1. Given that FRET efficiency 1/(1 + (r/R0)^6) of positions 21 and 101 (r between Cβ atoms, R0 = 41 Å, to 0.05), derived from a single structure, equals 0.95, which label among 1, 2 identifies that structure?
2. Can you say which of 1, 2 returns -22000 when helix-only ellipticity at 222 nm (-39500 (n - 2.57) for each DSSP H run of 4 or more, over all residues; to 500) is computed?
3. Which structure, out of 1, 2, was distance in nm of label points 7 Å out along Cα→Cβ at positions 45 and 149 calculated from, if the result is 2.3?
4. For distance in nm of label points 7 Å out along Cα→Cβ at positions 61 and 141, the calculated result is 2.4, so let me know which of 1, 2 that is.
5. Out of 1, 2, which structure matches 10, 31, 32, 17, 7, 3, 0 when P(r) over Cα pairs in 10 Å bins from 0, in percent is calculated?
6. Between 1, 2, which one scores greatest on distance in nm of label points 7 Å out along Cα→Cβ at positions 37 and 109?
7. Out of 1, 2, which structure matches 25, 21, 15 when Cα extents along the principal axes in Å, for residues 5-52 alone is calculated?
8. Comparing 1, 2, where is relative contact order in percent (Cα under 8 Å, 6 or more apart) highest?
Structure 1
């Protein structure tokens, strides 16, 4: 998304909510700590719906529908980025109403907030997606997974002392 994780967020799968550690007092209902959960442990065979809420003030709501879970292909590293379209709205733009207000101000040179909005959005282009940060973030996850698999494999191959 290009967001910087400055805000509270949560995922909801079924009736379970996942997010930041419960010991952080944000004045919200308790959630299961997301970093301690694996998708393979919470997704069910068949269709799964994941609701993602980012920034409880701006309320960016996303729905992810998973319809086909299948085994990975040998030699292919996961997770992986396949394709993307359009750019996410910029961080802290005020949710959907704020985003449209910014775009309206940028598009109209006579708008009272035109200069400020143009400066704030800088070179933002809603039709452009920068895939490099996405690929980089996913490769970090892949590298951690592969390192963990290698550690497990080496432990299985090392004979235990008798």
Structure 2
């Protein structure tokens, strides 16, 4: 038996997009990712499918080396809207940081990733569509996450070890 992917019809794309969103809501990002790939095989520049594909990939982050950060970044960089691109690159960094915290990475090693996410959200906020505060909402979530731990946890090794002085004795 030959295993070969079957193409979907162009007319079926809107319903396929709905299915992607349902599978993401059901916390089944692998299924959502597969459908996005079927849509993109038919319409390679479908912006909704690209956005949802990137999100489905980030939904699968575990904080391990196997996470597909570069693939998600490549997908989000394919978004044509400057706002969508910046906002979703911020989402990528935020989800990467949160996954790494869940995996037990020390907070001070994750802080630069949160800061990068917040930089993207700040840029997106400046070019946001009218009445769209999603970049502000994501910024605020990052701030609350950072406030949820003592400042010393986020800065731990930075204060204990200054590379110009050599290792502590």
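1. It was calculated from structure 2.
2. 2
3. Of the structures listed, the value fits 1.
4. 1
5. Details: 1: 8, 25, 32, 21, 10, 3, 1, 0, 0; 2: 10, 31, 32, 17, 7, 3, 0.
Answer for the origin of the read-out: 2.
6. Numbers: 1: 5.1; 2: 3.0.
Between 1, 2, the highest calculated value is found for 1.
7. This value belongs to structure 2.
8. Answer by largest value of relative contact order in percent (Cα under 8 Å, 6 or more apart): 1.
Values quoted throughout were computed directly from the atomic coordinates according to the rules given, and no laboratory measurement underlies them. If you're wondering where the values come from, they're calculated on a predicted model, not measured in any experiment. Cβ atoms are built from the backbone, for glycine too; each structure is taken alone.
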